[in-house]
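Structures given as structure tokens follow.
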Structure P
Amino acid sequence: MAKRYAFLVDTSLCIGCNACENACKNFYQQEASVHWRKVYYMQEKDLAQPLRAPVSLACNHCDDPACLKACPASAYRKDENGLVRHDNDRCIGCKLCTMACPYNVPCYDKELGKVTKCEMCADRMAQGEEPVCVASCPMGAIRVIDLNDPANAQYADNLAGLPPRDMTQPSTRFILPLEQKQDWRDK
């Protein structure tokens, strides 16, 4: 069985340093408004007690990607390994994918006149290297896991404050802050 890649984000380890976001931006030489990975702060109202809880998010490589469905140019594809890929040559810059994605992931690059997005550093992974965000995290808060490995079923598949999971079936998994661990399946 082929591997099905997903990001695992350990919110108990993330310190909000933005190393992952900056490493991605620098490695891919993205223009100012493009951010394939972003560090957000979970809202206190979504947590059991006041807590400043950063979480690093990128493309969720959804099982039912809204970006793919919305693209009139067929610039998106879903690979067997779980990655949602974007073909810049096919992109017409209409931005329909940016409007369709409930996670605001695809980014319009003004210099290119096209949309771009995280592809989990597929070229690096094909050479046995980690994605840039994973390699740059000083705390080890981001990893790549295989969703076909039953051991990875233990991880939460959503965070409070994110869009409902049933919208696109995102693949990103989470290790939750201690305050949220007991009720993540109820969200």
Structure Q
Amino acid sequence: MLEYITQIDFSILDFIQANLRTDFLDSLMVFFSMIGEGGAVWFIVAILMLFFKKSRACGIVIILSMGVTLLVGEFGLKNLFCRVRPCNVNIDIEMLVKRPSSFSFPSGHTSSSFAAATSIFIFNKKLGVPALVLAALIGFSRLYNYVHYPSDVLAGMIFGIIVSVLVYHLVKIYHLDNKIENLRFSRKG
């Protein structure tokens, strides 16, 4: 079964390499991978949200969700599955980004992106749609850059969405959203 999934994964990756690669997309996909590195773009968004009472709870849910995806995904699942990245299997591929040395499954860029984007969508549908589009572009960039299999990205997407929904519901169950909104950031000095 895993061998069959890997064959499909490589078919999709090879199709992307053979039919979608252009100089313009090369630059764009490197950019999307870069802003997704360590959840950077999402962490910045979350921090900005903390400064506004109306978006503070969303910012906290983003940070908590990304923390869970990091701990469970990067330190747990990747080391449990130990899946070698496609670029380290097919070493003849021309790389646009540095070859990662960590394991492949699930995609951390994708899981953190979908955890953050789903959190935004839950709190604000209007902002959530472009956030989900950005998350999808970050996930696709991992395929385009040949550092993840499609099944890694799909699993990362599902994992990120599930984590975000669970964290949101835990925050609601314990009424933390009201407490979070009323947090005050003050300077002492």
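Just so it is clear, none of the values below were taken in a lab; they were calculated from the coordinates. What you see is a predicted model, and the numbers here were worked out from it, not measured in a lab. Cβ atoms are built from the backbone, for glycine too; each structure is taken alone.
8.7 is what came out when mean projected area of the Cα convex hull in nm², for residues 36-147 alone was calculated for one structure; which of P, Q is it? Corresponding structure: P. Work out the source of 0.50 here, i.e. which of P, Q gives that when FRET efficiency 1/(1 + (r/R0)^6) of positions 76 and 140 (r between Cβ atoms, R0 = 25 Å, to 0.05) is computed. Only one of P, Q returns 0.50 for FRET efficiency 1/(1 + (r/R0)^6) of positions 76 and 140 (r between Cβ atoms, R0 = 25 Å, to 0.05), namely Q. Here mean projected area of the Cα convex hull in nm², for residues 132-171 alone has been calculated and equals 2.8, so which of P, Q was it run on? Of the options listed, only Q reproduces it. Given a value of 33 for relative contact order in percent (Cα under 8 Å, 6 or more apart), calculated from one of P, Q, which structure does it belong to? Working through the options, I get structure P. I have 86 for volume of the Cα convex hull per residue in Å³, for residues 20-67 alone, calculated from one of the structures P, Q. Which structure is it? Label of the source structure: Q.
Among the shown structures P, Q, from which was the value -22000 of helix-only ellipticity at 222 nm (-39500 (n - 2.57) for each DSSP H run of 4 or more, over all residues; to 500) calculated? It traces back to Q. Given that mean count of other Cβ atoms within 10 Å over residues 28-35, derived from a single structure, equals 13.2, which label among P, Q identifies that structure? For mean count of other Cβ atoms within 10 Å over residues 28-35, the value 13.2 is produced by structure P. Calculating mean count of other Cβ atoms within 10 Å over residues 92-99 for structures P, Q picks out P as the one with the greatest value. Of structures P, Q, which gives 0.8 when distance in nm of label points 7 Å out along Cα→Cβ at positions 60 and 84 is computed from the coordinates? Working through the options, I get structure P. Matching task: 46, 37, 33 is the computed value of Cα extents along the principal axes in Å. Pick the structure from P, Q. Traced to structure P.
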